[in-house]
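I've put the structures underneath this note.
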Structure I
Amino acid sequence: MTPRRPVPAPAFPNRRPLDGWPRTPGLFLLLAVCATGNLKGQCPDGTPPPCGARPARTAPAPAANSVAVLYFDNLSRDTSDAYLAEGLTDEVIVRLQQVRRLEVKSRFESRRVRGQHDAAPAALGRALGARYLVDGTIQREGERLVVRVELTRADRGVGVWSQSFDKTSASVLDVIDDVARGVATGVAGQLLPDESASLARRPTADPAAYEHYVRGNVYLAQRTPTGFARAVDEYESAYALDPRLVIAPGRIAYAYAVSTIYGFGDLPADSIWARGGRAVDRALRVAPDVADTWMAVGFRRFALTVGRHVDSLEAAVEALDRATELDPSSAEAHHQYAQGLEFESRDSAAFAEYRRALALEPGRAVTYQETGFLRLIEGRYRESIEWCDSALAADPQHVRGYLVRGRARLLLGDAAGAARDAASALAIGRGGDAVDAHGLRVLILAFGGDTAAARREAASAGYSGYFGFEWPIAAGHADVSLDRIESMTSRATRCFLLTRYPALAALRGQPRYDRMAAGCPAPEGAP
């Protein structure tokens, strides 16, 4: 398939991987599948990686127009209003990003200092690389919504603008408008006509629909079975109140699509798939120009490729590309498109899309980590470690950062470092992530020559999880891996695994491997 946009050449020539040792798939690859300047492994504090592995350099002075919105505190008795506080903060960030004269820190960057409202403004400003900070609280009392906001010059600790809004809950849209306008004016001065128009743009004119919509966004971002179920409920309520809010059906379709990985409430997989199909059909009918609709389409086509023996990879990538065209400002769309390109072994194009995602939303731990995985399957293990360092500096709870970095360390012969990463992943991982942490331990034991212990570890964990294709080989059971690949996957998935995973490529020359890999295209840059 011909790329629809030019992409830069790889920064470095590909190197052959270390034969005989496994690599990991990305977060969404295998369906067990978020730039300007130098973003290569950039740490959240603006310095190059490895993050935290050496004394921190002095970060450059924040730009004069840089602003970070700290997450608002919920002072309401009803803890469910915490979701409104989070959603309101995200919406203020999105609104301010429409003003081109402002350099607005992403929500991922703001989350790094969440809960640190009592810290000195100067320290927060340095941590975020922002000259101005926005802080606030919300409190609901019956039908009244009280929002207090303050804009502070961080390096001086001096207040620039503050406002208290005491309105009915139905005025939440007005509150967000007023907050965004007050902050933008405080930083940039008098607004230009097009800037005022951008700040005034609303997804809906119905305040109640809007509140359901922002809550849905918060639940969707949680990436949990319960979160997906609640997100769909909120989006359905928003759409029922305002049928013109067509982004809601698109988000519903996307929520069902992503939940095929994480789960959806207590629903079995077949029910999630069936409901997701109906949601996509509706979204294509009522929201064909919404990026989320096409991300959902791409996800489902990719799922067919990975686990349902249908070769729809090219169609999946085309749908994800369509999402980036519909919303070029969506980091999520660029991230997902990168994953599809990576699965097609179009590595330079995938890397360019990951860079675009990070340019739009710096601090996305998952994008740092997935870029680290891309470097891993290219055989660039040190670069992989640097990208994972950045992921874990952005979010120390990002389990897959440890899993990918641990494999890169192991491939470089650092078994002790890999063991530390496995221990960290086991300490915080749940579900499939915990299983994969055991998988990393299997590889470490096999690397050290203790095949018997590797087999015991594999047997106790089971050959499942996102990285389950590689464990059996390390434990001495190559047929188990090949059985799973042959029975579970389409040809496109089979070729990706067989040609890009060193543990599988080490089987070259064996009749069964050669038969399964016959006709698979060589990866980009392969000799």
Structure II
Amino acid sequence: MHHRTRTSPCRARRNAAAAGARERGYGGLVALMLIATVATTTALFAYSRTDTVHVENERVTREALAAAKLALIGYAVQGRGPTERPGELPCPDADGDGMAESSCTTNASLLGRLPWKTLGVPQLVDGAGEPLWYALSSHFRPVSGPPSPTQRINSDTRGTITVRAADGSTALTDNAVAVLFAPGAALGSQNRSGGTTLLHFVSCTLSGITNLLSRQQCVTNYLDAALNTNNSASATGPFIAAATSDTFNDKLLYLETAELIPLVEQRVGTEIKNLLTEYRLKSNCQCYPWADTWPYSGGIADVSQNRGRFPTEPVPENWGSGSIPSLPAWLGDNNWHNLVWYSVSRRASADPGGCRTCSANATLTVGDLKVAAVFFMPGTPPDGQARVPPISYSSGLTSAQRARADNLNLYLDDAQNTDSDNANCPDTGEIGGDAGWGLRTGAATCDQYAAPTSARRDRDRIHVLGPAYPGTCEKNGKLLASAAPCGTAWTVTNPTCIAAMPTLDACGCAAAARILARPPCNNVLNPGQCQTAIAQLNACTP
């Protein structure tokens, strides 16, 4: 017989209460887990969003600084007429209108807003929406009228601003031409509120000078300090690219001498090449000018001198004579000519038979390539010191200064190019006569050059004129023969002739090409010498 165990009512109530407690416990735990999950997800989302915003702001800042740097380089390289020189940069914007100030002759005026309107770009702002600031080295600021010797901009010119690394002592550069600043959001006591009342003006100190400026014009409300270096203390630096902190959020980008000068040299080199090409086409001699002797002088070409410095006063004809173009004022004013090695070949000179310093070769060579003329842009000085001192030529050079100015090894890197200035490669002397008359033929190596081998960004670079590339002589000889006659009187007007003639100066038909550039063959082709020249052009070889 089985007996059923009966649960008492009290015990049943206790069991039910325990089960309910367990269920409530599990539900509470689940609720807590859900709350924690939501909180964690919310925190992670907020963190992710904050991090994304930070990354985006950094990107905007980097791109703004890079665009500003490119704009400055473009402005410096372009140059804008006789008063704005290649290499010159605009003054900072002092009043926030986007335009460069007309002058920045004081140190304090060399730090201000980026003059975006003057640079021809949209207003550039950082990730915090703040316009960029800009410091300019005094060596690259604009000048009024011809520059003094210490104001020249050329291959010897060096930036003067120092930028320190985040450790506060290591110099990232000591020759910055310009420094760009993204100021970031206001920190600490910085107040950038605008307005026109006197309440919005503050005593703003820069470079020891205190001015009453609006808060938005006062650099101390934008640039920060770290490790005893204050980016708002002086327009001339030093500046610091410190780590971001609660008291520092400036971002910097600088433009160095070695970045700017090679690009400026390319602009100047293009100008010189165009000038020499026009001289060759439009001179009565249909030639390239003689050179100035390499020993530092005043830019006056020396008769029968085929190698040396670029002439600002060439012979046999001067710049601006007839239809020959005038020399840009900035070229001589900034002493570019005294930094450029130039050489013309015997065949392309004003007097092939009377060149006193040419080698016996008819052309110059660059490696295996025959050329009519060459010139070198020197790059920056290898030791960072000016090769030609920034003084007036009339002041004279000390013996030490002259030795440095005339040391071709400071201008050209390769031994094959620097041996053009040695005892085997004579000079004629000043004005072509001081060293005695008579032919003084140089060694063959004097007219042989090599393409620069250095890979440095600021290396020397060679420019060639009239190169006899494979096929050039045959192709352009026939082109010239078919285009003749080339003009009227002494003027070559046919565009095909203008393009073809300089390319034949290193070719065997160079003399024939010159015959077609002069009367009577420039006008008619009937005389016998004209037909002979046509036949030589049709059979032209290097």
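Only the coordinates and a few stated rules stand behind these numbers; no lab work does. Bear in mind the structure is a predicted one, so any value in this text is a computation, not a measurement. Cβ atoms are built from the backbone, for glycine too; each structure is taken alone.
Structure notes:
- Among I, II, structure where mean count of other Cβ atoms within 10 Å over residues 90-97 as derived comes to 18.5: II
- Here Cα Rg over 2.2 N^0.38 Å is compared for structures I, II. The highest value is that of II.
- Structure with the greatest value (metric volume of the Cα convex hull per residue in Å³, for residues 394-481 alone, set I, II): II
- Read-out FRET efficiency 1/(1 + (r/R0)^6) of positions 130 and 378 (r between Cβ atoms, R0 = 35 Å, to 0.05), computed value 0.55, structure in I, II: I
- Structures I, II were shown, and helix-only ellipticity at 222 nm (-39500 (n - 2.57) for each DSSP H run of 4 or more, over all residues; to 500) at -9000 was computed from II.
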